[in-house]
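Q: Dropping the structures in below, format is structure tokens.
FYI, it's all coordinate maths here, none of it is from the lab. Treat the numbers as computed from the prediction; the structure is a model and nothing was measured. Cβ atoms are built from the backbone, for glycine too; each structure is taken alone.
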Structure I
Amino acid sequence: MKKLTILFLFFTSIGFAQDIIPTEKNPVKVTPILHGTVVLEYENLTIYVDPYGGAERFSNQKKADIVLITDIHGDHHNQETLDGLDLSQTIIIAPSAVAEKLPTNTYKSVEVLGNGESKSILGVGISAIPMYNLPETSDSRHPKGRGNGYILNLGGKNFYLSGDTEDIPEMRSLNNIDVAFVCMNLPYTMDVEQAASAVSAFKPGIVYPYHYRGGNGLSDVEKFKTLVSGSTPEVEVRLRNWYPEN
């Protein structure tokens, strides 16, 4: 897979770095917000992923046309943040375990996706894929089938958002991923070695380590970059600041 090239990187007045990623059509703007939260902009669409950390973090962002929620936990389905945003014209995409917790008559619509299902929403192809912990047990923090990772097709490029997962077979066997956002925080998901091994297996064009604050602070994303670069140098690792207050 050819490595994507960055057009430019700049900082907003509130300190977030924004990457502009070219596609076959118009570019996609990637804005890290906090932890597992990211904003993607493509053409006239704005997509929020797992809005978290308070509505004020989105004060410089356009209103969301689509919100993706991966799981029920508060750093993914954060109702306080959702309630502080104007989402009256927003389509929410969520697994059923999240959808059943959302208030009614608040959003334009709520579209439920389960693992293995796909929909086209406002011209964006969205596929839900598994995210879960290993080994699979009844008391798992993230049991298989409850939450979603997502693959979005924007301008002919595939963007993968891992959600909370370990290096599961479904992730390792992904194909044709241009940009990946991969979690790595113990004890909730996986360590940097697992994440690097999985990325080296599915070989995205670009990978962003995100969701890397765990029980012992921030994961060593520099080590993740070294591991990936050593095993699969064709994968570009981009380190961005997902924790602006640290």
Structure II
Amino acid sequence: MNEQEWREKGAGHRQRLRDKFFNLGPEALTDAEILELLLTLGTPQKDCKEPARAALAEFGSLPTVLEATPAQLQKITGIGPSNSFAISLIQAVARRYLKERSRNRTYLSSSGAVTDYLIHEMCGLKKEIFKAIFLDAAHAVIATQTLSEGTLTSNTVYPRELVKLALEHHAAALVIAHNHPSGNLNPSADDLCLTRHLFKACRLVNINLLDHLIIGADATTFSFADHGLMATIREECRE
């Protein structure tokens, strides 16, 4: 097969993947095919099938590939600066879109938009991070902010820091969230203890802590409010 025939064959393969996406949606594509299409955005004339497979083998899943830094991606044979830029740009645009979509939405009626953003931001990470979502009096999202990275305990998330940020944002309520890289969604004793501490601290300045969300590794979530834990904490703090 000469170079011209090789290019035509590669172009036909890429077009078949694009047609498959447009006609059947992303669900019809494998993770390797999705990643291959993303890599071709950086090098449209290059065969990206093997680099896509190699990246998935190295990082373990599509989300972890998307979370990888350009330097990490470029360690994969066949992925250069243009490919890694395309992956990083897609990830940044998706994150920005989801964050902006949740901004100024009423949390209680649009919690799905907030959850979508948190899942995209937090699932698949290898370390725990803790975020706060600041809400106004109508429970519309004002801002989101990362407060801590690493193992989550009452010694790593400081109530005074959360309250200080809430006051700076003129928040009337907030939602907190962290991820469980292990995938286990059950709240730990530290999770429950921390939530109680933060609820009490917020209550002192008349800020309502509405919920604590746990984001699993497989894009599933656990809501303290939905499982009655926030109501229990609220009753405990009245005693």
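Q: Given a computed value of -3500 for helix-only ellipticity at 222 nm (-39500 (n - 2.57) for each DSSP H run of 4 or more, over all residues; to 500), which structure among I, II does it belong to? Could the numbers behind the result be given before it?
A: Values: I: -3500; II: -16500.
Answer by label: I.
Q: From I, II, which structure was P(r) over Cα pairs in 5 Å bins from 0, in percent = 1, 6, 12, 15, 16, 13, 10, 8, 7, 5, 3, 2, 1, 0, 0, 0, 0 calculated on? Numbers along the way, then the final one.
A: Working: I: 1, 6, 15, 19, 22, 18, 12, 5, 1, 0, 0; II: 1, 6, 12, 15, 16, 13, 10, 8, 7, 5, 3, 2, 1, 0, 0, 0, 0.
It must be structure II, since only it matches.
Q: Output the label of whichever structure in I, II has the greatest value of distance in nm of label points 7 Å out along Cα→Cβ at positions 169 and 209. Don't skip to the answer; put the middle values down first.
A: Working: I: 2.8; II: 1.5.
Checked I, II; max of distance in nm of label points 7 Å out along Cα→Cβ at positions 169 and 209 sits with I.
Q: When distance in nm of label points 7 Å out along Cα→Cβ at positions 145 and 217 is calculated, the result is 3.1; to which of the structures I, II does this value belong?
A: Numbers: I: 4.0; II: 3.1.
The read-out comes from structure II.
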